[in-house]
Structures are given as structure tokens and as C-alpha cells.
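These are the structures, in C-alpha cells.
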Structure 1
Amino acid sequence: MAISAFDLFTVGIGPSSSHTVGPMRAAHTFAEGLRTDGLLPRVGRVRAELFGSLGATGHGHGSVKAVVLGLEGEQPEHTDPRGADARLDAVVRDGILQLAGEHGIRCDVADDVVLHRRATLPFHANGMRFAAYASAEPAEDEAPLRQREYYSVGGGFVLDEDEVGENKIVPDHTPVRYPFTTGDQLLARCAETGLPISGVMLANELSWRTEAEVREGLLHLWQVMQECVDNGCRAEGVLPGGLKVQRRAPRLARQLRTEHPGDPLAAMDWVTLYALAVNEENASGGRIVTAPTNGAAGIIPAALHYYTRFVPGADDDGVVSFLLTAAAIGSLYKENASISGAEVGCQGEVGSACSMAAGALAEVLGGTPDQVENAAEIGIEHNLGLTCDPVGGLVQIPCIERNAVASVKAITAARIALRGTGRQVVSLDKAIKTMRDTGRDMKVKYKETSRGGLAVNVIEC
């Protein structure tokens, strides 16, 4: 089983990879399946049901809009977020949905996209069920032309009902040059080959694409990250939703640009700015890179901006190495635990991203594979037990600030590791296992349902 860097890092829209990107992909897959099997002309109506965490916080995460756009043939990688609201409004106003972009059917969004606040599907907290009917007004006992269940398991990954089981990802049987599924195995591959972690990951990426394509793809992701920061630093106003959260990145950017140099901690202020800018853009439904999720999308771009702006000699080769190393570490979380806030809490999102950023930064700063592994371990160890408690079901409070703090934490973790030998009492594998076990023990109310923690102690404005 292999995971590519381009599985973990994808371009999508905010505010959530599991609640927005995943449902859009599931809806698109369902619609395309109808087209492929020749059922599209026979469909008169489609009903979508969202369960568990998707149902509980779907409104705040834009899940309804995502489902409608996906059924109309949109994919997160290519959707223009600026026109998304208008598309949804048109379907609501006209009562017509263009299924797979070509077949008009009746649609009452309020009735046809159902958010179940308490009901769940058995495999995962983020479950969906789609059903297509021949009748425009199907009777209660009408059998669907097709019905499928899907699960959004974090980071935009989607499984259908035939893919569920012990493995939380779709198996990819492509043989890779240096296979690994644990941190110990990854370090062993490095020791055997003399390659850094980024080198091992690059060799494996060549199983799918050429080195030039890998480089081009990763630099494109970096470009999208930079554009996201730039957009976040320019966009003024209030974030969507009832919390009326004011964007802070533009004001902070103006302050930092006019302040006199000399503050020894100024770099940390810039890192905070980068993370705030990304996650404010994400909260507004902007164009984002899952890294590895949307809710934690600001940490890796912030750490990467720190590298390119404050580290002498930083270049595109370093950017590529950074992202490859981060992807290698991220694959360990995807294989052995989870990056889904609905499954293990925020430790699976902010914690995983902090770990990935810490390890990646350690490598481009000259760390050995052991030091990189140590940095990644420190990054997750100090996020263990972090709950997911979005106030109002929105990816705003405490999510935006958590990204800023975790970005600084990642830099600290990398610098601690580089001052050491790479040997430590707690291995990355043990820390990942602990995160997984902690997530299993965590009450559901602390897993992206907005029924615990800050979500019930902060009153929505």
C-alpha cells in the first residue's frame, strides 16, 4: 500500500477537507457513476443524507453547498470558490439541479440534502448516503435506481461502501522502490540507501510520475499556498457565519510591514501572520491546499514561508525536499492512525500537520533522518489529546489560532531536534500509536460534533 505526496496535498476549497472537499468528491463520484452506467437520463431526483459529524456541523462547514456542486459535476481541485455561493443560490431559486453537469432534475435543497444531527453510519463518523430515483416526486416505497454510501475519512480522502474495512485508505498496489509504513521502516530505508527522508519519498513518487513532474507538481502546490497567504493578507472584513469573527491577517500584515527591524522575535510574528492568513481564507471558503487537512492547512505553509524568508540559502530544491519530507511523515499518520478530526479530534489535524512541518523543517535545515524523526515526534507529542471543538460548527474558533500556535510549535520542535542527537525515549511510531489510542478513548462530543469543549462554553454571537 502506498500513499503519494499528491494524495496528502491537494488543491480544494474551504472550509473543511472532510466536510467540504470530501462530500463534493463523493457527490461527484456518485453522479459520474450514474453517467458511466447509462442511468443518468432515467434519474428524476437525487437524495443525499449526511450523518454523524457531517450532519452535526454540515451547515457551518458548507457541506450542503459541497454536495450540490459535486452532483453538478464540480470537483474541489477546479471549483472557483468565488462562484460557489451563486451556484447554490441558483439551484435553490430555480429548483433545478444539473446532474453531472448535463441532466436537469428537480431539486429542493432543503428536502433533498438531509443533515442528520445524531444518526450515524457504522464505519466512520463522516458518513453519506446518496440515492437516485426515477420519479421527480418519489414515493416512500419507491426503490432507488442506485444507492451508495461513502465515508469522508479526513484530508479529502473518500471511501465508498465497497472499500471500508480495517484500512482507512484506498489500497494502492503500485509497487514503490522503498516501501515503508512505519517510522522505523522509514529510518531503515534511509540507513540502507544513504538517502534523506525526502530522497526515499522522491524515489517512491517516481512509481507514478517523472521527477520533473514531481517537482512541477510540488512547486505548483507551493504557489497555491503562497497565493492563499497573499489573498488572506489582503482580504478585509468578517468571516462567514454567526460568530462575526473579524479577519486579523490584513491588519497584522500592515503592522509588521511598518515596524522597525530589530525585534528578535519578529520572525515568529510573521509565521503567525502566514498561518492566520491561510486559515482565514479557508474559513471563508477560499482556495486552499489540504496539508494534510483544511482545518490544519495553515501550519505547513507558515513553516515553509519561514524557511524561504528567514533561512539563508533557501531555494526551490529546499521547498521540494520540505514537501516530500512532510508527505512521508503524513503518510505514517494516514496509515497508522488518522488525520480526521471527526475520528480522533484535533490532534489528528493540527497535531499531524505540526509533526509534518517540524520534520520537514528539520530536514531542510540540515537534520539527519534521526533528527527529522525526532522533530516529527516532538511535534505530535505536544498536541496529544487535543480535542476538536469548533464553536458554532465553524472552522474559526479555536481553529485559526491553533494553526498559528502550532506553526511556531513546529519551528521550536525542529530546532530542539537539531540541537540533539536524534535519539529519544519516545519514538514517532509510539507517539502516533498514542494519538490513535487517545482518539479511540475520546468521547464523541470532542470529535468535531460541536457538542463539547469550547463549542458549548462559548455563546455564538
Structure 2
Amino acid sequence: MKKISFKLGLLFFVFVLGVEIILFVSLYITLVNSRIEEEFEHLLARGNNHRDVLEKNFDHSTLEHVTMMESEAVTDVVITNEKGNILYYSDDILPFAKKIVNTMDRTIPHDGIIVQRNWQKESHIATVSPIRIDGKIKGYVYMFQNTDAIQKMIYKLKHHFVLVGFLSVFLTILTIAFLSKVITNPLIRMKQATEKLSKGDFSVRLQVKGEDELAELGEAIQTLARDLEYLKKERKEFLASISHELRTPLTYVKGYADIARRPNLKEEERNRYLAIIYEEAENMQKLVKELFELAKMDQHSFQIHKEPANLCDFLKKLHDKMLPAFHEKNMSLIYKCEKNITVQIDQKRFEQVMINLLDNALKYSDEGSVVSIEARAEKNSIVIIVSDDGIGIPEEDLHHIFERFYRVDKSRSRTSGGTGLGLAIVKEIVEAHGGTVYAASEYGKGTNVVITLPEV
């Protein structure tokens, strides 16, 4: 987990650092350019102010006054005539000024222009503003500013950015360390939980707060632990049930086989015992077959082949097939079906479902009672209802009847030939068709088993 936290922290740090560098560089460049443009504009505005004064009074005293003003300032001024000859200047700016003046184009707009922008390599930046009187050029005002001040300003700005940058990196590292701990601690607990699960210890209790993906993962692991614990319990009960279900008929088979082997036993009694042995063998065969079916379903090797089928025709054939068994018990079997209902079913498998349900209705209903099959189309679904007015199912048993080896009437498990697997198989097959099945019952009044299939 330390490796994961390190990788997460490193990736996050690189990402954040990259973003910070981009932001800081762009901000720095923007601020530097903005401050330098302010210096240029300020210098040009100062030159334009001097120009405005000289345009009103272009005489010796005004020229000297302008020159004297700049002698006391951080900027320098050079005033030329219309031909570019220097008339007045301040301080020691003359050598640099001559280079600018001599190379200057005389077609300058009245608002002035910046003639030297290279503050990084040159000693001064410079602007020029033309003096225009009565529509004629009388001279030019050149303004100069030493770039040392700009350099110092840029240095201070860079210094501040470096300090802020280091502080940001430090805070980023602290934040990443905290976030890595926050993220990886739940992962460590989940790792420990999965190790317990791998060792067969399903008593896992994870408490991951929040509504993020980590919380969802923690909840998924917790759900997995509960499911595995339930499956472990189910497997234990399943194996115990199989052992019991096989042990009982085997005991009968062995016991009656020992009796049937007696030499002095009458032929009539021997045949009766052999019939019992045969019956128990058939029960075991049925049990093994149903167990095999469930095993295939659990291993997802169970396949159905759905085809369009007319539900009414299907139920009519099933009704005719099961009717003699109901008549033998003096019971009625009726069916109701809306016309032209088409379903996508595996007819062989779905016949197994219906026979299981009808067989249960036959077993647990009294003579003279009525069992009905009803099929109808509802909104976006097709509903099949198998109803009987038999003994019903107690409320405490109703939610368990589709579980494996669960029997409502334990005393009838052998005499009625039930294995407790029929309804479990019904549920698996119906769900394999994309449908649902549930039972509604009132004890002593009958039961309704409702199957819902998706509409074609």
C-alpha cells in the first residue's frame, strides 16, 4: 500500500506542480508585461505633457523650464528642432540620445511613439512626441528613462514569485501527504478485509464514510463478505440437506433389501418390498437429476433456447397433458388465456416450470378442488398465474418456498415424493427467461403463484 500511496502522491504532485508552473509563469509574464507597459505609457504621457506646454509657449524660457524640471526627476528629456538638432537636454543623456535622434524617422504621429523598447539590453527606454504649432513641426520632445529601475522592479517581482512558488510547493506536499493518507487508509482496510475473506473469515466490518467511489468500493466488499457468509451457510445447509435426502432413501433401500433377501420370505411380501426399493430408487434418481440441474444453473452452464411461442396454445397442450392426473384425484383444472399472446420461451424448460407448479397444486389440494391457469398481457409484461384453493402456505414460510430443500410440510417430504428443489428450479428457469416469480397465499384458503415475463 505504501507503493500505491507513493505513486498517487507522486502523480498528484507532478500534476499539481505542472499546473502551478504554468499558472505562475503565465501570471508572471502577464504582470511583467503589464508593469513594463505602464512604464512606457507613463513615459510617453510625460513627454506629451511637455509637448503640450511647448506648443503653447515655444520660447527659450519654457524650454529651459522643461529641461530643469527633468533634471530633478528620474527621467531625462531631450528637445530638438524640426531638423533633429538638439536644442536642450538634461543630465548625461546626450550620448545615448544622439544615437536615438540620429536614427529617428520624422514622420511621427501627434500622440507620440515609443522609440526604444528593449529594456533588457539597453540602458534606457525612450519615447518621442512631436511639437506642432500652426500645423507645422517645430521640434520633438524625447523622453528617456533608465532601465535600472525596471530591472529592480522585475527582480523584486521575480523574488516574490519564487517565494510564493516555494510556499505553494510546500503546501502542496503537505496537502498531498494528507490526501494520500486519507485515500490509502481506506484502501489498507479494504486490503486487510479481502485477506480475511481469502482465508475464509467472512466477519468483515468496513466503515468507509462518504458517497465517493471509495465508499462504494467499501460497501461492495462489505456486501461481498455478507454474500460469502450467506453462501457458506447455504453450502453447509445444502450439503447437510443432500446428506439427509440421500441417507433417508438409502436407509429404506438397504433395510428393505435386507428383508427381501430372507429365504423364507413369501413371494408377495418380497414383491412389495422390491416395489418400495424401486420407489425409493426413483426418488433418488429424481433428486440427483434436480441437483444436476441446479448445479448447471449455478455454474452458468445452464442454457435456454428461447423461441416465439403462442402462449395460449402452449398452455392448452399443458392443460390436456396434466388433466388426467387431476381427474384421477377428482379435481378440476381450468385455464384462461387471452388470445394472441406471444412469448419468447424455451418451451421444454418452461413446461418444466408449469408442471412443477401444477404438481404442487395437485399434491397440496383436496379432492374436488379447482386449480386454474390464467395468462394475460399487461403493460410491458405477460403474467401467468397458477391458482389453487388448497391448504395454502403459512405466512412465516411464504418467503422461503423458493429456497433449496425448503419444505412447508416436512411430514409430507417422503410420502408425497417432494425433494424441496422443485420451486428452486422454477425460480432459476423463470429468471433465466428474464422474468420474476412470487407466491401469494392465505393459509387454509389457497395459493397463487405469479410469473411475470417480459413482453416480446
A value of 4, 13, 13, 11, 8, 7, 6, 6, 6, 7, 8, 6, 3, 1, 1, 0 was derived for P(r) over Cα pairs in 10 Å bins from 0, in percent; which structure in 1, 2 was it taken from?
2
Taking helix-only ellipticity at 222 nm (-39500 (n - 2.57) for each DSSP H run of 4 or more, over all residues; to 500) from the coordinates of each of 1, 2, which one would give -15500?
1
Comparing distance in nm of label points 7 Å out along Cα→Cβ at positions 37 and 389 across 1, 2, which structure shows the greatest value?
2
Supply the structure label, taken from 1, 2, corresponding to distance in nm of label points 7 Å out along Cα→Cβ at positions 365 and 429 with the calculated value 1.8.
2
When FRET efficiency 1/(1 + (r/R0)^6) of positions 333 and 445 (r between Cβ atoms, R0 = 25 Å, to 0.05) is calculated, the result is 0.85; to which of the structures 1, 2 does this value belong?
2
Ranked by distance in nm of label points 7 Å out along Cα→Cβ at positions 77 and 357, which of 1, 2 sits at the highest value?
2
When FRET efficiency 1/(1 + (r/R0)^6) of positions 253 and 317 (r between Cβ atoms, R0 = 35 Å, to 0.05) is calculated for each of the structures 1, 2, which structure yields the highest value?
1
Please state which of the structures 1, 2 yields 2.1 when distance in nm of label points 7 Å out along Cα→Cβ at positions 85 and 397 is computed from it.
1
Among 1, 2, considering only relative contact order in percent (Cα under 8 Å, 6 or more apart), which has the greatest calculated value?
1
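Only the coordinates and a few stated rules stand behind these numbers; no lab work does. Model, not experiment: these values are computed from the prediction. Cβ atoms are built from the backbone, for glycine too; each structure is taken alone.
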